[in-house]
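Structures incoming, each one as structure tokens.
Just so you know, all these numbers are worked out from the coordinates, no wet-lab data involved. Given the structure is predicted, the values throughout are model-derived calculations rather than measurements. Cβ atoms are built from the backbone, for glycine too; each structure is taken alone.
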Structure I
Amino acid sequence: MSKFFLFLIALFLGLSSAYSQSDKVLLTELTILGNKKTKDWVIQRELNVEVGDSIDIQQLDRLFNNNRLQVLSTGLFNNVTFNLRNYKASSSTATIEIIVEENWYLFPVPIFELADRNFTVWWEEQGRSFSRVNYGFRIGHYNFTGNRDPLKLKIHYGYTRKYELEYAYPYLAWDNKLGIAGSIFYAENREIAYKTEGNKSLFRKLDDERKLLSRFRVGPQLKYRPSLNSYHSLRIEYHHNQIDEYVATELNPDYFLDGKTDLRFAYLEYDYNYDKRLYSNYPQGGYLIFGNLKKEGLGIFNDYNNLSLTLGFEKHHSISNIILSTRNKGKVNLDRSIVAFANNTGIGWGRDIVSGYELYVMDGTDYVISMNDVKWRLYDNNLNTVKWMPKQFRKMNMTLFFRVNLDAAYVNERTYIATNGLSNKWIYGGGPAVDIILFNNFLFSFEYSFNDIGEQGLFFHNSFAF
């Protein structure tokens, strides 16, 4: 009897082992098709699977989808498809085929852009004035040598005269983990935002020829990516900013502090990102942890000295076509000296905007902001355009989301508080929105937002992934 039970146990273990093995497949080859410009290792660098891995069949769809979104996050491709090929049941082996459709990388396009912080400020506060428009041209190649190395040249006139050159090469050494970048920038303005009152920027212009502000910066950057999700960068720059004497004496002596018209400083900046988001251009899962330590003023010049720390995290949770997201960020000046008006930016710039407060800026040395939303994916499909378009534009991916926001922020302002009532208090805003993503890179958002001071309105935002 005991031998019979031993036989049954052995048979059960054998069947279990066979069943377990059948649930796994060994990857023996990985092929990439369709990348005429992009090097294979650029795509391979984004994958969390490689030859020799044993893949769980039950997790195959999830693995393919996550890697597809990771490759699309580079902004280099219109579409990416993963296929399992050459499956052999006898040996439980297979190959993976990746088919990519490359994007259009060279953009020699004219510039016609707004000089204000966002579209709503230009539309509501500046009377839709075309004198506040920049025009010129931009030449950008976002995959210059096929190594995901963007080269950008920008020259524009109008409201701001700007000249900018930037290049980054991410795969220099150490098994494609070390990269370099560098930029040079010069801009000048005939009109200047010289002060903030009522949490809105005040502008002044004397005439069409008198330059009130000029800015110059130049510097290199080292980038280090030791693993798929970890990013380090170290940047050193030299800045030289100047204002007209009229600004320092008549408009705001604290623009550079103490009536100065000239500000020179070098700064050292360290950035860290641990990015586990699915499709970072418009996250649909995963999380991000980020930090920034910046030392402005390295003892070379005595014009400016500051040390700041920024920390934050994002979390995105997907349930079918619903995505729950939160983004939280805080910044503090570790050096508690008085900061010049020109260097005292807080909430209202870049991505750090509370819904419903697009028309306002909250200057300050320290702040926290929490941006939260629920998104519903309503539509996601590849659409055919027209045959006479370049090949890269004949098929357009279009994704449509409905979103509801709830944001909050607090800005600590120790110096310029007399007429800025939104500082040193919590502010709240939110409302419904519609997001449209085209070609996996271009985002257009239409938001109808409410804030806690009783205002509401329709706001428009746009961005692109390059």
Structure II
Amino acid sequence: MSTDRYTSPLSERYASSRMQYIFSQDMKFRTWRRLWIALAETEKELGLPITQEQIDELKSHRDDINYDVARAREKEVRHDVMSHVYAYGVQCPKAKGIIHLGATSCYVGDNTDIIVMAEALKLVRSKLLNVISELADFADRYKALPTLAFTHFQPAQPTTVGKRATLWMQEFYMDLQDLEYVLGSLRLLGSKGTTGTQASFLELFEGDQQKVDRLDPMIAEKMGFPGCYPVSGQTYSRKVDTRVMNVLAGIAASAHKMSNDIRLLQHLKEVEEPFEKNQIGSSAMAYKRNPMRSERIASLARYVIADALNPAITSAAQWFERTLDDSANKRISIAEGFLAADGILDLCLNVVDGLVVYPKVIEKHLRSELPFMATENIMMDAVRAGGDRQELHERIRRLSMEAGRRVKEEGADNEMLKLIAEDEMFGLDEEALEASLDPARYVGCSVHQVERYLEQVIRPLLSANKEELGIKAEINV
């Protein structure tokens, strides 16, 4: 590892080796060569004077890229595509005259970008499915464990631990739907020429429009795509990059929301992210168990959300059929967006897989607030016994204020039930009131909602994608 120059933390600390390969030089330039082979084969099949011997020569050097020759050439000509055309020709002297025939630089550059993004989206999809799977198991396990819900981070009507997990899961499921739409809509640029008119190919095929029309579909089929964008300038529309990055930003937002909830729950000591035996929580406070993985999720997520602005601005700033002010920004923002999203999903997998739940702490917190939440039921019982609802409501309001004052000012326990039992208006003793505090009475349809959501939405999804499941997170630090 080089220590005397900048290296990206996305590679050194966060992204998986698989995602790093997808955006590697090998992946890029091997794909260029696959595209040149596909172009030559298609041109031969459509009648141009290209021999099988030339194509076989190209195939024999598809993966052994002579980087040294390409780099030396680029220093001379300042053009990456033509440098690699030259380097490929050095290895393939019989075929060098037909490499890149009729194409512009975007033939390899843009088509490769689409292929790379498609491969990266497939990896993101796989990890997203595994996060959903882990959350489904967690939700099912804790579907009936009552816990305080919060609105405005103030105690509210109880839910269950599992029901809360379905809220996280549903957002990731929405992200998956968006991803599948965008992935399914990706098309290659094809071979459109310098301004998208395919003029060079119309010339090559001597004005035969039918052969030109067959060119793109044949190339797309060879590269494993359903087709090419029907119209373009020299490049595919940069709005495609915007759509892809918006998917990643959506995943980042979902992960950020979940990680924030986990961080708050860890503060409450109700739920805790994994903490390894020898892990250090703080350099100063040895007792601490900081939620560092959840914090890292939030940190990377903010980067991805902000990064999504790059392709949006780039798309808006393109001039007519082509400008080159997209290139430097695009090669950084797209790659780093995927590397960061990959790191986020690995962290989500790691955190959800090892979440620790503390039922006794959850119960303690719930019990401390439940007397307030039980007052609606208590009031209804008193009404059924002949009481006046309006008078009872006002009396409960006053008693609630008094009980809350004692908790806040005196540090006392919640004595709401005691105050009600002592009030003759209610006609209820403390034992009867205590019997009404079964937490399961206050979680509504939570258990049913979890079971229904898993059965109707999540289990069918996971069953249809079972070959994708079982991924374990690759966490470097």
Worksheet, complete the sentence: Highest-scoring structure on mean projected area of the Cα convex hull in nm² (candidates I, II) is II
Worksheet, complete the sentence: For distance in nm of label points 7 Å out along Cα→Cβ at positions 54 and 350, structure among I, II ranking highest is II
Discussion item. Matching task: -2500 is the computed value of helix-only ellipticity at 222 nm (-39500 (n - 2.57) for each DSSP H run of 4 or more, over all residues; to 500). Pick the structure from I, II.
Written reply: I
Worksheet item: With relative contact order in percent (Cα under 8 Å, 6 or more apart) derived from the coordinates and found to be 19, which of I, II does the value describe?
Response: II
Practice prompt. Give the label, chosen from I, II, of the structure having the highest value of Rg/Rh (Cα atoms, Kirkwood Rh), for residues 62-237 alone.
Written response: II
